[in-house]
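Listed next: structures, encoded as structure tokens.
What follows is calculated from the coordinates using simple rules that are stated; it is not laboratory data. Bear in mind that the values here come from a model prediction, so they are computed numbers and not experimental data. Cβ atoms are built from the backbone, for glycine too; each structure is taken alone.
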Structure P
Amino acid sequence: MSYLIFQNANLIHSVDLNNLQILENKTVLVNQDTGIIEKICNHIDEISDQSCINNAKFYQLKSTQFLMPGLVDTHCHAPQFFFTGTGLDLPLLEWLDKYTFPCESKFSDLNFAKKVYEKSVKSHLYCGTTTICFFGTIHLEATKLLVDIIEKSGMRGYVGKVCMDRNSPDWYREETQKSLEDTKNFIDYVLSKQNPILKPVVTPRFAPTCSSQLMLSLAEISESHNIPVQTHLSENVNEVKWVKELFSSESYTAVYDTHGLLNDRTVLAHCIHLEDDELDLIKKRGAGISHCPTSNTSLQSGIMPTRKYLNKGLKIGLGTDVAGGFTPSIIHVIRECIGVSKLYRSFVKSDEEPIGLSEAFYLATIGGAQLLGLEEKIGNFSEGKEFDALLIDFSNIIHKNDDHHEPNFSDDHSLREIFEKFIYLGDDRNIKEIYVKGLRIL
């Protein structure tokens, strides 16, 4: 067996929602064959099996470096990377018609799809995302190609072929039976790879573009294969009104529930405008929420009351939601998560405590892992979990007027303060190495 041993390692990870743990000068033993963190200790002498040491590759970390868990992006549209950073002048429904559907329709061209998907996957990876939950398009072959590109990158990938059979342009809409057949074929394709870090996801776009027949059948497919479901919920007030016009259910959430799509494998993106009975239903079914604050503000959708949802005990992770979100960086989404919660307290509910840094970091790591059913495998550095990690070096944040190229912190800064500076000031330039399941992929 081969091993990695990190010495003088500073580790920063979440133990629970309110407990950011900082471990200094540790030795970390990782089994590269299994990807498992076998031991975290104070000194290499505490590793009793000499064969581990004899077969190990050693890393000596610098004082400006630390290890943190790989980031989990629980909601993103891979094809929309093509127009990221543009077209943010409209609210959701108009935005879909003017920008999204025309862009996604182009992915019938596999050459175009390959070019965009390679850039999309690479951009998310370089920003420190080691696990991602992607929407593709309605195109079977292009979505298979997306899976191939993710597999080649070494990332953990949850991927869904989008399903939609109504209320979209006729040039970007499926026949119901074709949507179901392609979904089954896509699932078979992903499962045939027998790759434990790739998973297919049943993906009805959202209720307005899905007939009842389509949603009921997709629920059966999800149940028969025991695979996740991802969709959108209550992102925009006009969307919510539209759903109430299309369905006779009491609430938007109830639409998914009555169609069998609400369960403990379901990822619901946005969830801004939910009533209390909807929150209770989501919790009862064990479903979870992908919080996408960057997109929520960019598309004028609103502010999700994150504190309220956490107090309800709901599962919550973070999502970039490219291209409603204008960046593939979950680090940026952490900042936005904190920032919009402060605005919520200032302008909506003055007695609601905003989300703190430790909590937002939890949502970006363990919270996302829990949402995707991976909390026993990834999310922090507990012994026995798989080593998904980022090696951060904060010595190269240089300002233009810093002629001597000195780091923007001193020896007087604590590791906690250096971590905070990375979250608020850092970017992909500080991510020196990326590991997934014990293997270095960057």
Structure Q
Amino acid sequence: MKKFNVQNTYQLPISGKPSTQVNVLADPDVISVSPESLSLIKPKLLKKQGEKVQIGTPLFFDKRNPDAIWVSPAAGVIKEIVYGPRRVILRVDIERDKKEAVVQHETLDDAALVAMEREALVDRLIQGGLWSSLMVYPFKVAPKKEVVPHNIYVTVDQDDPFLPESDVYFDGQTEAFLLGVTALKKLTTGQVFVGVSNENQVVYPKVSSVVTHIIEGAYPANDPGVFIYHNKTDQKDNSAWGLRAQDVIRLGQFLSTGTYPIDRIYTVGGPMVKSPCHVKSREGVSVEHLLSGFSLTKGKTRFILGGILTGRQADKASALSVREYGLNVLQEGQEQTFLSFMRLGAERSTVSRTYLGGVMQKAAYAMSTVVNGGHRACISCSACPEMCPVGLYPQLIMKSLHANEMEEAVQQGLLDCVDCGLCTYVCPSKIELGSDFETAKKSLFEALEQ
């Protein structure tokens, strides 16, 4: 058992953290799939509007990687395919049947899985739509069928306080997780490293037989990319695979039941949500349906799907994708504050103690979309490297990118960036560093794929 402490992490002081209470929602009439929300893929639809599908029926695949298939999380009729600019597939809406049919695959127990050949397991995961849940770093895309990873990294916990907690989504799922880990061991010639937070006293005893690392640190210490960075001893680990525990549980559920797992644990939180908590629902629910059991504070709101610093903006019609487990509701604030220059800022949070709120160290503050200032040139204050969990100098990478020096940016660690959003969060010049890096990595990925 190894133990390491991740430096340069941060405990997000934001109000509206979801409690561990779990609300159970009834299934909606319409389930949606959002290909547009999946980064770095070119989706090709396999079904047309008006066609019937079952739970587990292939819906679309990645034209760059035909092995990456996404399946239907509902059975019924494809009610509508919503397109955006340039025919981008925004959403596939499925009107559910009252009695949903399911694509059934052969079930596997631990002994059968151990005896199974790797090629057969890969084919099973591709057919079942679970292969696309595996992620190859540094671009976080599904692997090619023929690729064998050097190592696979799994993190049990979420450091983002606005995403599901491990003791909630592990409830009753320990066996599925352990079976998922067994499956991952069949996929690599190296090791499956499993990391758990040093503060986890509930789940760790249940999975201690497979845990290899204890990880210390606040957000985002338990990110798979951070885990890879701090544990790698070989360049081959630059293209290691990484997974969250929820996806490993889904692997185990699929293999043990033979059916595509649709049940999900989500969080609904943020400063605008009254009584934020966890929610048990199913894959593909809309923002509107997820909010049906909640009351919101009056005011203009913004919906963020995923992490509070890393998620995507959405509207009420949007559906949470297969990789999104949280809905955060923030106040859509006014950019201009009356007599702001005369205010001490006791209600504001600041890492650099620019405002009085940073000195007072308030327990939590109501985060809004206000950026508290306009874009300015980088002042080389070193706020971003002091927050980078993988020891990068984001301001230098940003300057290289602005000078069109992609090779220099890569040498400075662009591909080690784990997209945690902390550099953008702490930047006093309001530079969208995370967005710049995401765009650069997308350009680099597309250039490599040509």
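Taking mean count of other Cβ atoms within 10 Å over residues 22-29 as the quantity of interest, name the structure among P, Q where it is greatest.
P
Please state which of the structures P, Q yields 4.0 when distance in nm of label points 7 Å out along Cα→Cβ at positions 6 and 278 is computed from it.
It was calculated from structure P.
Taking distance in nm of label points 7 Å out along Cα→Cβ at positions 126 and 230 as the criterion, which structure among P, Q has the greatest value?
Between P, Q, the highest calculated value is found for Q.
Which structure, out of P, Q, was helix-only ellipticity at 222 nm (-39500 (n - 2.57) for each DSSP H run of 4 or more, over all residues; to 500) derived from, given a value of -10000?
The value was obtained from structure P.
Among P, Q, considering only FRET efficiency 1/(1 + (r/R0)^6) of positions 62 and 302 (r between Cβ atoms, R0 = 25 Å, to 0.05), which has the greatest calculated value?
With respect to FRET efficiency 1/(1 + (r/R0)^6) of positions 62 and 302 (r between Cβ atoms, R0 = 25 Å, to 0.05), the highest-scoring structure among P, Q is Q.
Here semi-axes √(5λ) of the Cα gyration tensor in Å, for residues 86-197 alone has been calculated and equals 24, 19, 11, so which of P, Q was it run on?
P
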